[in-house]
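Peer 1: Structures follow.
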Structure P
């Protein structure tokens with residue numbers, strides 16, 4: 001006890017601001033129990049390592065090692081310090097790993113804005129692919145129309161969004177996700193429902209239910225454009241907020257509508273039937289992933305890689321056409 005007090009009196013503790021490099025040196029010596037082997041492991045010479053260990057002991061005001069003829073032994077204080085400081089080392093290593101993974105786009109938070117029929121098929125598949133590839137990233141979904149998505153991107157409240165009929169904007173980047181064929185949605189008792197495929201021109205005299213009624217230009221404008229290309233002006237009976245409402249109105253005889261093919265399998269409503277369009281080339285609509293044009297983050301690049309891989313896989317299956 002007297003020797004310990006004498007050592008403590010000769011080495012009063014310095015301020016407890018810890019140098020992580022000294023912790024690294026301490027663990028090398030504590031694990032090797034030999035200054036020579038520890039120095040070789042650290043790729044330094046023995047004298048500076050010895051000075052660092054002594055400086056650490058002086059800083060703590062305790063003796064961590066006992067020098068013996070065979071090497072070094074941990075004191076009781078050294079054993080306790082090794083145990084507790086080991087937790088600090090694990091936290092530091094975890095912090096380094098998380099920072100590196102975040103820098104590589106493998107960790108973080110991805111805020112995604114969704115809207116429209118793609119939420120029933122394409123977007124969930126994309127997000128599942130991304131989650132399987134990068135399980136450490138937290139995906140947070142936000143329901144926003146096109147104008148809201150653009151504002152949220154500019155305000156950095158979201159990382160990506162999904163929409164159709166995007167105008168060219170200098171600060172908003174666009175990545176094509178898919179070019180989808182369209183299908184006609186008809187009341188099941190309508191004569192056109194007996195056809196295997198419906199010519200778009202046959203819809204000319206029928207009332208049409210259009211969606212969505214916000215965020216122009218949008219899918220409504222694409223349908224109007226396709227109708228005009230076939231030589232007629234659509235008779236718009238209703239403009240509604242979403243596809244589910246539109247199909248429900250069709251099922252009750254309020255008119256007909258068009259939807260992307262990918263959504264048809266998920267949006268089944270009693271009283272409504274789906275028929276492909278017989279026109280060649282088939283009418284199509286693009287689905288676009290939106291992002292900030294100046295966003296160079298690894299997380300965004302990782303997500304865009306998933307989008308491109310999805311587009312290529314769908315093209316190889318014949319599910320999409322070139323945009």
Structure Q
């Protein structure tokens with residue numbers, strides 16, 4: 001499966017070198033934004049460590065009994081942990097610890113994959129830490145998080161970090177076109193994706209009542225302009241419109257941040273503007289705002305994004321951000 005993970009040659013090569021040299025650590029931390037292949041890489045590495053048909057330096061075959069079980073998520077020794085609701089609960093880690101008391105059933109290396117590691121609270125984090133300090137035989141852990149700073153420091157110190165990079169806009173555009181997306185739409189969506197292929201593919205999915213992604217992006221730009229230039233009603237209206245779904249809100253904030261970034265760089269280098277198909281609108285707004293005020297807005301949007309990811313009230317984060325932007 002490594003061969004279908006795009007744009008991550010450096011971390012994947014590093015992982016395979018560890019395997020080839022027999023130097024796989026007991027705990028790895030995969031970091032990077034959502035939608036760039038971290039989870040797929042973790043599953044692929046579990047396959048590579050247990051594949052019955054490959055040389056040490058080879059990618060998994062995907063055809064042997066072990067690979068097929070891992071692909072089908074039926075392998076008894078590949079143990080995924082995902083948030084229950086918004087957090088990984090201590091009960092989940094205690095249940096994991098009970099399973100780890102038993103030797104691996106059939107795997108050469110049992111692999112625990114902890115998704116969204118940053119959602120662990122101190123209690124579940126401390127429970128996992130005890131296992132990381134004294135890992136069971138033939139067992140390794142792959143922890144996945146957006147960024148290392150979101151992981152509890154005690155856990156971070158027990159892991160070897162592997163960083164995954166955002167994909168280039170050009171790479172995402174090309175991949176979308178290969179998947180049948182119109183070139184004009186691929187250009188716009190690649191800007192909205194902020195380096196995440198997963199997000200780009202999601203934006204292109206055709207679902208009932210979902211607006212065209214480019215129409216939605218233009219709507220967001222107009223909302224940002226209204227927020228900057230409007231009154232109190234616009235501030236409250238903004239928070240009301242975008243506080244319904246956490247994942248959608250985070251996506252909205254990422255797109256707003258790309259607008260702010262374009263407003264900042266436009267006066268200095270027009271060719272680096274991300275949202276090129278609305279460059280005229282970017283130019284009109286950019287000339288009326290100072291770089292300092294735009295940087296302050298970027299900080300406010302980033303703070304709202306971080307607050308929401310940390311499970312703060314979505315509505316409150318958006319209202320606070322909107323009110324402070326209005327005051328700039």
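Peer 1: Using semi-axes √(5λ) of the Cα gyration tensor in Å, for residues 183-310 alone as the calculated read-out, with 30, 16, 15 as its value, let me know the right label among P, Q.
Peer 2: P
Peer 1: Please state which of the structures P, Q yields 3.2 when distance in nm of label points 7 Å out along Cα→Cβ at positions 287 and 303 is computed from it.
Peer 2: Q
Peer 1: Taking mean projected area of the Cα convex hull in nm² from the coordinates of each of P, Q, which one would give 18.2?
Peer 2: Source structure: Q.
Peer 1: Can you spot which of P, Q the value 1.0 was calculated from, given it is distance in nm of label points 7 Å out along Cα→Cβ at positions 95 and 127?
Peer 2: Q
Peer 1: In addition: Identify the structure, out of P, Q, from whose coordinates relative contact order in percent (Cα under 8 Å, 6 or more apart) was calculated to give 16.
Peer 2: Q
Peer 1: Assuming 0.40 is FRET efficiency 1/(1 + (r/R0)^6) of positions 71 and 207 (r between Cβ atoms, R0 = 25 Å, to 0.05) as calculated from a single structure, say which of P, Q it is.
Peer 2: So the calculation was done on Q.
Peer 1: In terms of distance in nm of label points 7 Å out along Cα→Cβ at positions 103 and 295, which of structures P, Q is highest?
Peer 2: Q
Peer 1: Given a value of -13500 for helix-only ellipticity at 222 nm (-39500 (n - 2.57) for each DSSP H run of 4 or more, over all residues; to 500), calculated from one of P, Q, which structure does it belong to?
Peer 2: For helix-only ellipticity at 222 nm (-39500 (n - 2.57) for each DSSP H run of 4 or more, over all residues; to 500), the value -13500 is produced by structure P.
Peer 1: If FRET efficiency 1/(1 + (r/R0)^6) of positions 47 and 271 (r between Cβ atoms, R0 = 41 Å, to 0.05) is calculated from each of P, Q, which structure is the one that comes out at 0.00?
Peer 2: This figure was derived from P.
Peer 1: Here's another thing I want to ask about it. Tell me which structure, out of P, Q, gives 2.2 once distance in nm of label points 7 Å out along Cα→Cβ at positions 39 and 63 is calculated.
Peer 2: Going through each structure in turn, the value belongs to P.
Values in this text are rule-based calculations from the coordinates and carry no lab data. Source: prediction; values computed, not measured. Cβ atoms are built from the backbone, for glycine too; each structure is taken alone.
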